[in-house]
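Pasting the structures in now, so scroll down.
Please treat every number below as a calculation from the coordinates, not as lab data. Everything numeric here is computed off the predicted structure, so don't read it as measured data. Cβ atoms are built from the backbone, for glycine too; each structure is taken alone.
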Structure I
Amino acid sequence: MNRYILIALIYLLVAICSTTVSATGITQSDEASSGAKLSTISNVFVNQFTFTGNKAVPAEELATVSGKYTGRKLSIEQIEELRQELIYLYVKKGFINSGVILPDQQVENGIINFRVIEGRLAGIQISGLKHFRESYISNRLRNGSSEPLNLNSLQEALQLLQQDQRIRRINADLQPGNTLGEAELNVEIEESSPYRMSLRFNNDAAPSTGELRGDLSLAHLNLLGFGDTLAADIGITEGALDFGTSYSIPVSTYDSTLSLYYRRNESTVTEELYQDMDIKSRSETYGLKLRHPVNRTANKEIALSVAGEFRESHSWLLGRPFSFSPGEHDGVARVSVLRIGQEFLHRDSSSILAINSTINIGIATLGSTTNVNEPDSRFFSWLGQFLFLSRVGQTPVQLMLRTNAQMAAESLLSIERFGLGGMNSVRGYRNNALVRDNGVNSSIELRIPLLQDENGWGTIQAIPFVDYGWGWNADYETPQPDTIVGVGGGVGWSIRNRILLEVYYGYGVNKVHVNSRELSDQGVHFQLKAEVF
């Protein structure tokens with residue numbers, strides 16, 4: 001952005017040399033008489049300065065600059081000094097191609113008028129595009145270049161665009177236009193590949209269907225050139241198949257997005273104790289979501305969202321429909337829910353703070369499950385998520401604090417309950433070791449670099465942690481234990497931000513009865529993730 005400093009100086013120099021009243025070459029009287037032309041005098045008594053054409057800077061603020069020049073006799077040179085101060089005020093505020101001129105005029109009652117020309121962006125020239133439509137880029141830059149043109153706002157728009165993962169690099173050059181007060185913006189963009197493929201293998205699935213899980217994720221981040229994303233993923237365990245797809249498209253130049261999504265899970269219990277019972281289940285989720293960032297800068301974002309979901313689950317025992325949880329009808333539960341979300345994100349060079357809140361309102365519609373004294377689709381709950389990641393002082397050590405919580409006003413159907421346990425919850429326990437209506441899980445961990453070789457072996461970190469989980473039911477008695485605590489450590493190995501290996505051991509302080517002894521039941525959790533492209 002150093003070019004912008006040079007451009008600002010150029011504009012300031014142009015302004016200094018632009019049209020003004022000068023004593024050179026003009027026969028002038030020593031002092032003005034009422035109604036005399038400004039170009040015919042060398043001195044004038046000034047009572048007031050007025051301004052026309054100013055919108056970005058109010059007249060009151062301009063008057064604070066001009067006030068020290070009123071109530072006394074001024075030379076043309078002194079009036080020119082004031083004009084330069086007014087120009088500098090505009091430039092200091094970021095209006096680098098705005099200017100102030102002093103038109104020739106009749107001086108009446110000691111009143112002199114300055115004309116303000118507030119600059120604008122006349123055009124945007126974009127090069128280097130491969131997948132993006134030009135309108136996607138230009139519309140977002142126009143958000144930061146409304147009249148009058150402000151360099152600070154334009155830089156903010158460029159920084160926001162640079163944060164788009166579909167863009168690798170932006171070079172921008174602001175040039176004076178052909179007309180006074182106009183500028184041209186030349187933008188060269190180098191796009192990232194819109195194709196994404198990742199593989200993941202871990203032991204964080206529910207042991208009842210096989211804890212070892214493999215995932216494949218595919219995405220096109222710019223399908224039609226509008227910044228729209230089509231994504232799909234599939235996950236497989238010994239007894240489960242999970243599939244999901246989504247499509248999102250921006251619906252405004254401020255990155256409001258509309259998303260459609262679908263997910264389906266089919267599973268068969270494979271734990272030895274239950275294998276002969278032929279326990280099967282299937283669940284599906286259909287969703288539509290609208291998200292809008294209400295306040296967005298390069299370092300901060302506040303967003304609101306609203307989503308409508310329809311969820312359905314079926315379960316069978318020995319080939320027949322069977323209800324395993326309260327509220328189900330012959331193994332079937334249906335939920336229609338409205339989710340209202342609030343998001344806050346702040347980041348700087350050394351820390352990230354993210355706070356998400358979701359209000360869930362169950363609605364009895366679309367054939368949703370309704371009951372008299374048991375859980376059904378009519379419910380109210382709140383889900384909160386908190387994440388803080390920061391460098392510790394001036395050291396390379398990172399501190400991470402994480403909390404997830406759900407509060408429900410009444411008992412919930414099983415597909416809406418809160419799970420505790422697993423690598424992303426409370427390490428030292430299997431995935432969903434506890435499932436309750438309400439729950440809180442918190443983690444604190446340090447990430448201590450052991451090796452940092454970004455061009456070779458990558459980064460290796462030691463990760464000591466303490467995880468905590470507490471869950472309870474709203475109306476029904478809460479089985480014990482209701483609290484689980486995991487204490488331990490792990491190692492993370494990242495190679496060029498493309499391959500990540502994580503291995504953790506957590507000691508479960510509170511024991512939970514299980515019917516098998518998988519790796520996660522023994523406190524061992526691992527994950528291998530590869531970003532193929």
Structure II
Amino acid sequence: MNAAGRRVPTRLDGRTWRPFAGVGRTPGRGRRHAARLRPGTQGRDKRLPSIRAALENFGARDGWTLGFHHHLRNGEGVILPTLDAAREMGLRDLRLAQVALFPTHQRVIGMVEEGTVSRIEGSMNGPVGDFVGHGGLPHPAVLRTHGGRTRAVEAGDLTIDMSLIAASEADQQGNSNGVNGPHAFGAMAYGRIGWEYAEHVVVVTDNLAPYPVVPHPVEETRVDAVVEVDSIGEPQGIVSGTTRVTEDPVRLEMAERSIHLLDEAGLLRDGFSFQAGAGGTSLAAVKYLGDVMADRGIKGSFAMGGVTRYVVRMLEEGTVGAILDGQAFDLESVISLRDNPRHAEINPYRFANPHTGSCVVQSLDACFLGATEVDLDFNVNVNTHSDGRLLHGTGGHSDAAEGSKVTIVFAPIARKDNPIIRKRVTTVSTPGEAVDAVVTDAGIAVNPANRWLVKQLEGTDLPLRSIDDLEQASCDAATCPPLEPNLDEEDVVAVIEYRDGTILDVVYRLLER
């Protein structure tokens with residue numbers, strides 16, 4: 001039993017695991033692993049004619065681990081062509097170490113069934129996750145946070161044989177970016193741990209430009225080869241799923257309540273900093289926050305995270321002094337990153353790796369996050385639904401939650417007649433000790449463990465309720481009994497790894513009813 005109250009294995013799939021011991025209780029140990037030295041052949045043209053040629057050139061073989069970033073999200077167009085090339089070569093038992101998969105990657109299922117892919121260590125949104133949840137993958141998947149992924153690579157827990165970096169502009173030596181070109185998608189810093197630590201680094205671009213490309217977050221010093229393709233994907237795909245602002249009046253009211261909470265807590269002042277997670281209500285809160293800060297003349301320090309036009313507007317109006325951009329959630333953000341020097345890329349190593357000197361999440365005043373479920377211990381689920389289906393990745397959820405001074409989680413009381421505030425979540429994605437307030441359409445529950453926040457909000461007109469009251473309200477609002485998954489608890493299909501490398505929870509194989 002770990003510190004989140006979950007029964008987790010210490011041996012699984014030939015590997016020893018440490019149970020989650022609590023927030024901040026597993027410090028970093030050991031030394032950084034390093035990539036190999038490059039041969040440094042002067043004047044060599046690094047271009048290769050195809051992704052297959054790159055795989056062949058560097059001796060790809062069965063069991064290799066391939067890494068990819070996810071900045072094009074549901075428009076990503078490099079992963080599937082790479083797997084097609086690997087299949088044509090007869091490669092088998094590959095490990096995918098992508099940041100995230102989306103519905104556009106549904107063909108990965110066929111690659112698993114054919115044996116081309118046998119392991120996945122990365123987030124999965126949609127069909128591939130559902131397939132894994134039903135036991136389709138030969139080995140348990142590993143789901144990590146953004147910061148946890150960088151920690152795992154640096155610590156040697158995850159070794160990447162080849163990292164393929166999609167770039168919207170690159171030169172023949174590999175200097176590249178994501179802000180220029182017809183398929184510009186914005187920041188590409190989620191790929192950084194790959195281009196710094198992978199054994200082989202291949203830049204894939206559909207826009208080869210004269211040397212030297214500027215700006216170049218990817219530097220030629222780390223690049224082994226450059227492949228020009230017809231298309232790296234469609235930037236319109238970055239505006240997908242959880243990256244649209246809600247228009248639901250109930251959820252808009254929840255967003256307003258969250259800003260009222262921060263105001264009553266005394267945090268809305270000059271120097272305020274925040275991160276917005278994906279999710280329509282979270283993004284709506286950012287829009288409302290910008291309006292309030294502008295009206296009061298508040299000058300915030302910085303905004304971080306997935307960036308939308310609402311955060312860009314705050315920068316342009318001077319309500320925040322800088323944007324630290326992990327990924328773009330709309331095309332306006334791409335343009336701002338390209339043109340505004342106060343809008344800078346930030347990689348997840350710097351913003352969320354817990355085993356560093358410090359990381360940016362520790363300087364956040366507030367973060368806004370979503371949930372598929374919340375329980376009486378304030379544990380949050382973002383990976384599975386109440387029916388047990390594995391449909392979402394973790395993203396930076398627990399990274400931001402642990403680091404932020406006040407972590408706000410949005411959750412409706414009920415969703416499709418199913419209660420969302422429950423006695424026990426199906427899967428723990430973020431431990432309750434990292435959550436400070438749960439904002440619902442039936443009221444706000446403040447974690448009693450945060451005594452400072454409880455005291456700050458005493459006597460306010462906020463609709464404060466206990467988490468037990470919200471759980472009862474959730475049951476009352478639902479027209480059906482709570483969904484309960486039918487699971488084979490002897491068959492682990494995925495590990496939920498906490499950002500420090502310990503096991504927070506596991507996902508069991510979902511059985512058909």
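Here distance in nm of label points 7 Å out along Cα→Cβ at positions 73 and 409 was derived from just one of the structures I, II, and that gives 8.0; the source is I.
Which one of I, II has distance in nm of label points 7 Å out along Cα→Cβ at positions 57 and 193, as calculated from the coordinates, equal to 5.0?
I
Here percent of Cα pairs over 32 Å apart was derived from just one of the structures I, II, and that gives 40; the source is II.
Taking mean count of other Cβ atoms within 10 Å over residues 121-128 as the criterion, the highest value among I, II goes to II. If relative contact order in percent (Cα under 8 Å, 6 or more apart) comes out at 8 when worked out from the coordinates, which of I, II was used? Source structure for this number: I. Can you rank I, II by FRET efficiency 1/(1 + (r/R0)^6) of positions 297 and 337 (r between Cβ atoms, R0 = 25 Å, to 0.05) and just name the one with the largest value? Sorting by FRET efficiency 1/(1 + (r/R0)^6) of positions 297 and 337 (r between Cβ atoms, R0 = 25 Å, to 0.05) in descending order puts II first.
Here FRET efficiency 1/(1 + (r/R0)^6) of positions 161 and 369 (r between Cβ atoms, R0 = 41 Å, to 0.05) has been calculated and equals 0.75, so which of I, II was it run on?
Working: I: 0.35; II: 0.75.
Comparing all candidates, it corresponds to II.
Upon calculation of helix-only ellipticity at 222 nm (-39500 (n - 2.57) for each DSSP H run of 4 or more, over all residues; to 500) from the atomic coordinates, which of the structures I, II produces -7000? Source structure for this number: II.
Comparing distance in nm of label points 7 Å out along Cα→Cβ at positions 233 and 329 across structures I, II, the highest value is found for I.
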